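Derivation of every value follows stated rules applied to the coordinates shown; laboratory data play no part. What you see is a predicted model, and the numbers here were worked out from it, not measured in a lab. Cβ atoms are built from the backbone, for glycine too; each structure is taken alone.
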Structure 1
Amino acid sequence: MVEMVARPYATAFETYAVKHPEVIALSADLTSSVEIDGFRDRHPEQFLSMGMAEQNMLSFAGGMGLAGFRPFIHTFAVFLYRRPYDQLMASVAYPRRKVRLMGFLPGITTPGGMTHQAIEDISVMRAIPNMTVLETGDATEVESIVEVADSIDGPVYCRVLRGSVPRLFDTPLRLGELRVLSEGTDVMVVTAGITTEEAIRARGALDAAGVSVRHLHLSTLKPFDAEAIIAHAASVKHGVVTLENHVVAGGIGSMVAEAMAEAGLGKKLIRLGLQDTYAHGGSRPYLMRYYGLDAIALVRGIERLMGVETGIDENALDAVRVDAVHSNVKAEAL
């Protein structure tokens, strides 16, 4: 039974920030939706509400960084780069300010549809010079992302999970380190964020069907450890499948493809994720099934890669975890 942790970010941020008075929480009118409403109430001297004005907030944060503060910007991921892109580049990334961009609701983790879904953020953020990109995949990584982000000498963008988050790992997120979750020899699977849980759901059935999976979980997306990826990919027989909560163009699948091409590694690659499309609104399990981001999509991708039929159906997979769509913590996302 997977342990579920309620609002791990809220606890982790408050615990860290009260020990570091130069850390300032900035909010863009979504304070309760990004789990810092309690921090606002208990530590108003370290909190600023910037209103629904993300462009101004990014420029303001750059100025705070120049003044020696370390601002943590909290809002939905999509509002950290689409609307304020010019301010992000000029005020934060170019001068290498220590601004921590905490982006909630990455990808299709929101039922809010296109306006709220950050589906191309990895491709955008990894292209920005000086920017570090991190992603959380479970409660343990959410609990450790605040300290890791604040250790970076420059700006950092984080894809953060909120609400009730499963605990999948025993060790904290470590900058630059990938996790080897299984050491199979047939196919390599690369996941990050919420897709790691889906790959774990599929691994038992794949093992029972005689498919040996090497499963890598990424939390540091930039800098990207191409050398480690290539070493693992070279050790499997059939090739690589990537599964990501993002469009396949420019995301994890592209990173792996770039690494394989530059190394001259002639292995097959299948990239699973959003295929050049926006996503509509709906529950997370529904959207993951509809757009091919879930465990059964991974099984079918592995079958295509290997040219086999495993006979695995939905009943053979570990149970899906269904989140309530309507709750107080998600109210502002709808």
Structure 2
Amino acid sequence: MKYILYPLTALALCFSQAAHAQKNPVFPGWYADPEGIIYNNKYWVFPTYSAAYEDQIFIDAFSSKDLIKWVKHPRIIDTAAVKWAKKAMWAPSVIQKDDKYYLFFAANDVHEGEIGGIGVSVADKPEGPYRDLLGKPLINEIVNGAQPIDQFVFKDKDGQYYMFYGGWKHCNVVKLSADFKKLLPFEDGTIYKEVTPEDYVEGPFMFIRDNKYYFMWSEGGWGGPDYKVAYAISDSPLGPFKRIGTILEQDPTIAIGAGHHSVIKVPNADKYYIVYHRRPLGKTGANERETCIDEMTFDEQGFIKPVKMTFEGVKYPLVP
């Protein structure tokens, strides 16, 4: 991590940081369910375009060299590239493997007996264009009561890739093949394992810190003010996940409906940022959601401290 700071007086430094301070939201427009990641020494955010389901037929991406200034990459994938997707392209999950970039997405707000669910796409560059890898959903069916949406792809320490997913208050985990084209059985022969923690609704996310697995999710109603993020800590990526508490929720002085997040770790530092969406004060439309970034910290025992939402966001440039 490189802090871009210059030999100024304390007063000048204060003004310099204020001049460069990021403002929340980090980029204009209604965007939700953001996944943040670092690719090739740049920060990237892949969000859902927040609109009516019938208008959610594409995904945009945003990149930044310093978490301050962002560049929009429009329509990195759309329904023209995914013939089975008609609407409701949601919650990108992205990962690099070898020299390819993969974007997992949900489409069609699928219900039992319908075509839709979780798809996989691939590109040669982070900004795409992405092409459909399978020509069909990777997961179409409803298993353990979990709607196949809100997928998060996680690489474990041993190189195994898992995918956590699920709406409708149920969360499953599956093992992914090395080419991301199929699901692999667990040791007991099962394909799907339910790992739903207490109060889970949707939006799973996982990261490792100090050899512990931090599993996070969203609770409440995504269209209302009580949307929030909770978490658990486990010794295994498969749990069990016992709910510890809420770390992000509405603030009547800042915003409401704060949730469906991801986490970016600054390289070579114990510094973390939570990337999430929230609804501005005075806005009541379900799709009036904007993407924001704030710092996420830990106490001495490794528990996540409640996140303070801000309008300022990142205080100074951070180069990965």
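If Rg and Dmax of the Cα atoms in Å, for residues 100-243 alone comes out at 15.0, 43 when worked out from the coordinates, which of 1, 2 was used?
Details: 1: 15.4, 46; 2: 15.0, 43.
Answer by label: 2.
Compute FRET efficiency 1/(1 + (r/R0)^6) of positions 68 and 260 (r between Cβ atoms, R0 = 30 Å, to 0.05) for each of 1, 2 and report the one that scores greatest.
Structure 2 gives the largest value of FRET efficiency 1/(1 + (r/R0)^6) of positions 68 and 260 (r between Cβ atoms, R0 = 30 Å, to 0.05) among 1, 2.
Which structure, out of 1, 2, was helix-only ellipticity at 222 nm (-39500 (n - 2.57) for each DSSP H run of 4 or more, over all residues; to 500) derived from, given a value of -9000?
Working: 1: -9000; 2: -1000.
Derived from 1, not from the others.
Suppose you compute Cα extents along the principal axes in Å for every structure in 1, 2: which one lands on 59, 43, 35?
Details: 1: 59, 43, 35; 2: 63, 43, 42.
Value 59, 43, 35 for Cα extents along the principal axes in Å corresponds to 1 out of 1, 2.
With FRET efficiency 1/(1 + (r/R0)^6) of positions 124 and 196 (r between Cβ atoms, R0 = 35 Å, to 0.05) as the yardstick, tell me which of 1, 2 scores highest.
That would be structure 1.
To test your reading of the models, identify which of 1, 2 gives 18.9 for mean count of other Cβ atoms within 10 Å over residues 52-59 when calculated.
Working: 1: 18.9; 2: 15.8.
Traced to structure 1.
Out of 1, 2, which one gives 1.3 for distance in nm of label points 7 Å out along Cα→Cβ at positions 116 and 284 as computed from the coordinates? Each step should come with its number before you reach the end.
Values: 1: 1.3; 2: 2.7.
For distance in nm of label points 7 Å out along Cα→Cβ at positions 116 and 284, the value 1.3 is produced by structure 1.
So FRET efficiency 1/(1 + (r/R0)^6) of positions 44 and 252 (r between Cβ atoms, R0 = 30 Å, to 0.05), computed for just one structure, reads 0.40; which one of 1, 2 is that?
Working: 1: 0.15; 2: 0.40.
Working through the options, I get structure 2.
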